[in-house]
Structure formats: C-alpha cells, structure tokens
1. Tell me which of 1, 2 gives 1.3 when you compute distance in nm of label points 7 Å out along Cα→Cβ at positions 51 and 75.
2. Starting from the value 22.1, 86: which structure in 1, 2 was Rg and Dmax of the Cα atoms in Å calculated from?
3. Of the structures labelled 1, 2, which one yields 25 when relative contact order in percent (Cα under 8 Å, 6 or more apart) is computed from its coordinates?
4. Comparing structures 1, 2 by distance in nm of label points 7 Å out along Cα→Cβ at positions 3 and 115, which one has the largest value?
5. Consider the structures 1, 2: one of them gives 1.00 for FRET efficiency 1/(1 + (r/R0)^6) of positions 91 and 139 (r between Cβ atoms, R0 = 25 Å, to 0.05) as calculated from the coordinates. Say which.
6. Given that helix-only ellipticity at 222 nm (-39500 (n - 2.57) for each DSSP H run of 4 or more, over all residues; to 500), derived from a single structure, equals -6500, which label among 1, 2 identifies that structure?
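Computed from the coordinates by the stated procedures, all read-outs in this text should not be read as laboratory data. The structure presented is a predicted model; accordingly, all values stated were derived computationally and were not measured. Cβ atoms are built from the backbone, for glycine too; each structure is taken alone.
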Structure 1
Amino acid sequence: MHQFPVAVIMERRSLQNRWADEAWEAVGVVPAFEGGSATGAAADAPRKILTEADRDQWLFAGFQLELFRDEVDNYFLNMSSPIPKVFVMWRKESDVATPATVSVSYGEAARWLDSGEQVDGIPMSRELADWVGDFVNTHYKPAPRKKVRRNDPLAQDRGRA
C-alpha cells in the first residue's frame, strides 16, 4: 500500500449575512512527516495556526493519503486535469468543521458528493503531485482501443460481384 502522511488546514471566515455567521472550507493539504506534525492518528487535536479579525485557521494532523491500484483510472483523471487536487471530506462537529478523510481520487470524491458530504478540492502541492504521478506512471494502463467498423453501404455489393 502506498501512503503519504498529510495535515489539513481548515478555515473559518466570518460572514456579514443574515442567514449565516460563518463559512468553513478546507484551504490546504500539506505534507506531514514522522517526527513532524503527523503521528498517524486522525484524532490528533487540531491546532489553531492563524487568528485574524475575519478568519481563523486550524491544522488537523494525522491523515494518510492512500493509493490503491483499483482507483488508478481516477488518479489519472485527476493528474491529467489542469489543476490536480486533493479532496477533503469534512463535517461540522460542534462549532468546528473537522476533516474526516482525504483522497486524490476523482471517483471517491464524486461518491462522497453523491452521498451528500461536504467536499473541498485543494490544489495539489508539487511534492504530492510527483508522488501520485509516479504511482500513475507505474500502474496506469489505458483501456485498449476498440476497432470501430463503419457502416459501408457498398460492402455487401462488393461481396456479390
């Protein structure tokens, strides 16, 4: 199994809106290494890393991006897009939006969205793009092209001559 430890940055922005006081979104996915901010458990306590008048940011460590061979077609689609992304599924728990999981698979992100989850796409860092790109280059095999027979209205006539 291919794994890459990451941390997710969530941001809360204050809104001047009669229906909502704040908006949450994932704004970053950064590499995390052993001995750094990731310990391998998603239950690590979030750490506030920015406080401003109209926004706050929290770092959630302990996530693993995992790559699986049966998702390689979806990784290829992501890597061949103009801006490859890391997808973060998150849920609002109490007063804080908490990331639940991360992926680089278009298919997995689509399944999350189809099931009504909150998902944000974050532009992938060069380091992550190189890692996913190596996996895709090693494991992706394009589907074989099928030969298409075109309707030839004169094909039967040639066979009778």
Structure 2
Amino acid sequence: MKIEVTLNGRTCTDEIPDDLRLFDYLRQKGCASVKCGCETSNCGLCTVLLDGKPVLSCSVLAARASGHAVTTLEGVQERAAVFGAFLADQGAEQCGFCSPGLVMTVLAMEEELEHPTREEIQHYLAGNLCRCSGYQGQLRAIENYLNREVQA
C-alpha cells in the first residue's frame, strides 16, 4: 500500500505492508527517538504527535498516518531542549529512555491546556511510565516549564 506522510515537516511517500505499525515506519525513516518499551500501549515511550495530538505509535498502523502530519522528537528539537533544561534542573532526567515520549506528551499538553493544575498534568501524563524516577522531579519540571511565561 502507498502512503504519504508529512514527517517532521517533509513529505514522505512510501510503499509499505498493510500491517506496518507507525512505530516501525518511523524507525525505518531514521527517527531513533521513537522507542518501544512494552508494545501494549502502556508505557508511552513511543509517543509521537499525529496532527499535533499525542498518539502511541506502537498501536497505530502507519497507513492511518497517510495524509497526516507526524512529528517526532527530531522535529521539535529546539522546543524539546528548552523543556529538557527544566528536567535537568529538577534532576529528573535519570536514564533518559522515557524522555522522548514524555517530552512529546508535554509539548502536546502545552498546546492543548492553558495553565493546567497538577491534577490535570498527572491525568495527561497517565500513560507515560518512567522506571527510574519517583515522578516528583518530572512534575516539578513540567509545572515550571508550563508556567515559565507566567513567572517571567
């Protein structure tokens, strides 16, 4: 089957098998930031943006992305670096394996929610697992990042 996807701002047209997962397609396209930890839609490591909304790429067929824009960490490196500094400031980086999925979720949250409460942040992040941290540093970093304009 032939698909056309706008991947990180550039158009990609490819012939793919019908059952190819978006995760596998993105890895084939060189998007090394997209990781797969559970293959059951439970960990959030494979989170990418599909038309600006976070999706778990291990649970989406690549064919479903045809005609749509897919954004990975490679496509938002400047914004990700800003948030990454907030993670580092709180000592919340740890091993970094979960960071790409977390970053993509936070960037989507930033676009969708205005001044979210801690409970709203926790709800939005419910599908992002981190095996290294206790989440408190991540939560502080996210709150500080999302409130940075308010503090300035």
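1. Numbers: 1: 4.1; 2: 1.3.
It traces back to 2.
2. Working: 1: 22.1, 86; 2: 15.5, 50.
The value was obtained from structure 1.
3. Working: 1: 22; 2: 25.
That value comes from structure 2.
4. Numbers: 1: 2.1; 2: 4.0.
Top value of distance in nm of label points 7 Å out along Cα→Cβ at positions 3 and 115 goes to structure 2.
5. On the way: 1: 0.20; 2: 1.00.
Source structure: 2.
6. On the way: 1: -6500; 2: -10500.
This value belongs to structure 1.
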